[in-house]
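What follows draws every value from the coordinates through simple rules; no lab data is involved. As the structure is a prediction and not an experimental result, all values here were calculated from the model. Cβ atoms are built from the backbone, for glycine too; each structure is taken alone.
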Structure P
Amino acid sequence: MPLYDLADPTVPLPGQLVADTSLLLALRTGDDNPHAAAAYRFIARLGQEIANRSLILWLPTAVRQECYHIILSHALRRTWAALDPATRPANWLAAYKRQPALLASGFADLATFDEILASIPVTPASSLPPDMLRSEQSPDGLMLHFITTYHLLPQDALILAECSRLGVTSVATLDSDWRRVTEFDVYTVLPSLPVA
């Protein structure tokens, strides 16, 4: 299936699309993804289509989990770095294991992120009743298929497995690894062609 440049405002949009972690995290204020501006414009365009009820932007549980993990681990790193170097644990994970309450340092960031998701708005894939899922293949089998066929890491493969189970064949991502996936229409930022 084709690749679409999400930075192109004329690219046709599907009726259903799954958002990947990289795309959603780029929407946070101060995110350092070089394609954050393109992601923001693309999401604004999707938001208009969602408001017109001509598009559903799905949020798989695996995407929310990965976003939350990244947000919380960054907050823990900041908290760890602020501790006294003479007494702090060896790394942020050790600090968290010793003091789980340090996780609260990221709760405000999670709330801000959830506000971003609500403003789009996204539809949680978990809201779809199990009898509405399109694929009867197990998530584990689908995940292994995407790992071995496209050489993807497990988290990306799990997201694509959720797409398959939803029956959605279009995904939006800033992750270049997804360009190898030929079973989906992939909306991403494509490299510029050299000028002749």
Structure Q
Amino acid sequence: MIKLSLDLVFLFFRTWFRIFNRIEVIGLEKVPKEGPLIIACNHLSIADPPALLAFTALARRVNVMAKKELFSIPVLGWFILRWGAIPVDRKKEGGDLGALRGSLNVLKKNGLLTIFPEGTRAQGRKLQAKSGVAFLAHKSGAPVLTARIFNSDNFAKLGKITIKYGNITHFEPQEDIKAAYAQFSESLLSDIFSITKE
């Protein structure tokens, strides 16, 4: 029943974005059909999670880290929890360990986890990458597939949205693990923003 309702919601979002935002999705075939996977994507607007998840779901079931505030919204909170969303407290010092454990559990069960490594909507700012993706890739051994969303900050103005999947990369452990996390995180953001529409 929950799977059916999730499929219907994703169908609604796909239809919405196709009609009102003429959305174009490029490279969906790059999403592996099985095995642990992290999708790391830039974050421009509130349209990003429903757009990215609804179309990625055409390839396979997807989980996402979502800010905990969404779970307190009546009805929405109940549904997204049952749809596999993992609540994350972005204000916790040192990161939300519970969210990381939940994410690792998804990956260890060969699941797909979607993360926005900037941690919040960029809104025209250049943000520093959080180290969560690097940590999860290291501890789970999951590869990371980059993706980039274009023009979703204009979705309310019915601007055309493009989602393009990039390349798969792997975390390579080094002696200085903290430096390795920082380097991988910055490299990941560079890879995301090197994706072009063409």
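Just a few scattered comments:
- Of the structures P, Q, the one that 2.7 was derived from, the read-out being distance in nm of label points 7 Å out along Cα→Cβ at positions 102 and 174: P
- Relative contact order in percent (Cα under 8 Å, 6 or more apart) derived as 29 - corresponding label from P, Q: Q
- Answer label among P, Q for the case where helix-only ellipticity at 222 nm (-39500 (n - 2.57) for each DSSP H run of 4 or more, over all residues; to 500), calculated from the coordinates, equals -11500: Q
- Given 13.9 for mean projected area of the Cα convex hull in nm², calculated: source structure among P, Q: P
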